[in-house]
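Dropping the structures in below, format is structure tokens.
Any read-out appearing in this document is the output of simple, stated calculations on the displayed coordinates, not a laboratory observation. For clarity, every value in this text was computed on a predicted model and none was experimentally measured. Cβ atoms are built from the backbone, for glycine too; each structure is taken alone.
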Structure P
Amino acid sequence: MTTRAEFFARIRTEMRKTSGLFAARAAERPRDASRLVETVRRELAERWPQTIERFRVEFERVGGVFHRVTHVAAVPGLVAAIARERSLRTVVAWHPTALGTDLGGPLAREGLDVRAMPWGPVEDAERQGFRTIVANADLGLTGADLAVAETGSIVLRSGPGRPRSTSLLPACHVAVFDRTRLVESLAQVGVFLEAWHEGPSAFGANVSIITGPSRTADIELTLTRGVHGPKEVHAVFVDEEIGG
């Protein structure tokens, strides 16, 4: 058995093999984040084809499954196909207002059992009921506040009609978004975070950055998916603007 002294001695030995930590400093906070956000959006209005391609590459690299459709009307059929291939039936979705479109009816016509999250305030007893529904669902359907090309990450804010459990509890997570959600880098994500928190907001305090399916190797260094979140994450990019 390794003693504590031996354990720390091994760590010190390994650390001495490196040249030291890289130089780092705190980034300066932007003074007018909302203005910078508009600048980013204007620039990406021209570069979005390259940005979505880079997102696809990085998203697939971290284990995500990328899809692209021309119109929002094609999304229900695609989600139903994903569900059928995996024998999934129950779907929990963001409220249509949060999603930007109402997919509940079309998904139901595809044979799926769909439950949309409530938009307004929910009593404590009812909230527990919704938590149970989400926990038992096969597939969670959300939008995306940002899609980060640099890392293949999806950024989601919690808030009315969009509880974080929708993307965390079901075994399969599907995020639907358009070009207006694209950003190129984590540095740009920081600008958006500053802008989101410049004034009062109806959104919750939680911001999730999702980079591929849930993974852990805590037990005997064996990589396992789905322990702390979905086993599968799908990104559905829609060419036309959702809700536009």
Structure Q
Amino acid sequence: MAFDPQNQTVLRTGSRAESISIDQGLRAHMLKVYNYMASGLALTGIVALLTASSPTMVNAIFGTPLSWVVMLAPLAFMLVLSFGINKLSTTTAQALFWAFATVMGLSMASIFLMYTGTSIARVFFISASMFAGMSLYGYTTKRDLSGFGSFLVMGVIGLIIAMVVNIFLQSTALEFVISAAGVLIFVGLTAYDTQKIKSIYDEMDSHGVATKKAIMGALTLYLDFINLFLMMLRLFGDRR
């Protein structure tokens, strides 16, 4: 069997070119995910601040049955996106994502009433730094983090149960434990979800499906950041 070094060079060159193309495509995809996420967070923050600054809006939402609608609406949007993303058009998925971020802003206006603006800003930047570091780790690490997924999901379920229990107990100590555990869990989820979003990109799809994947990735990281921020705020926020 003859050995053709020229043919081997062509194969190696082609493989390298394909690798570069995939890397560029992955970077573009992740950039789209982060752009959607950052835009969603910005929209949520603006809506929350404007709502909290308006006595009319505060009186209309909080302390009335409308507050339940505002609290549960984000969950409804999230469920529609999560379970119906394959049936939705790209435009509809985008519209639902922006609607979700807007309603989240309405529900999060209460933090501006509970905590000082200075502590909110401080905790936000601390949370953003932690999130960025862990997301970068999840993106660059060669270690497979999939084994932590089920453990972290169980942790989230445990957090929800503990929070429901504490509604009746009103225990300060339990609230501290919940918040501290929540920070650890959502820091871990940030790295895990980033790696998962990265691995999902390997399934080559059409542009429309890729855009919907970017939206779902942004929604996942958005929720990781919001929950991390809220847990950190419970620990380090200065109440009014």
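Given that Rg and Dmax of the Cα atoms in Å, for residues 77-148 alone, derived from a single structure, equals 12.8, 37, which label among P, Q identifies that structure?
It traces back to P.
For which of the structures P, Q does the calculation of Cα extents along the principal axes in Å return 62, 48, 37?
Answer for the origin of the read-out: P.
Ranked on distance in nm of label points 7 Å out along Cα→Cβ at positions 61 and 133, which label among P, Q comes first with the largest value?
Of structures P, Q, the maximum of distance in nm of label points 7 Å out along Cα→Cβ at positions 61 and 133 occurs in P.
Work out which structure the value 25 belongs to, where relative contact order in percent (Cα under 8 Å, 6 or more apart) was derived from one of P, Q.
Value 25 for relative contact order in percent (Cα under 8 Å, 6 or more apart) corresponds to P out of P, Q.
Can you say which of P, Q returns -30000 when helix-only ellipticity at 222 nm (-39500 (n - 2.57) for each DSSP H run of 4 or more, over all residues; to 500) is computed?
Q
For structures P, Q, which has the highest computed value of distance in nm of label points 7 Å out along Cα→Cβ at positions 101 and 173?
Result for distance in nm of label points 7 Å out along Cα→Cβ at positions 101 and 173 over P, Q: largest is Q.
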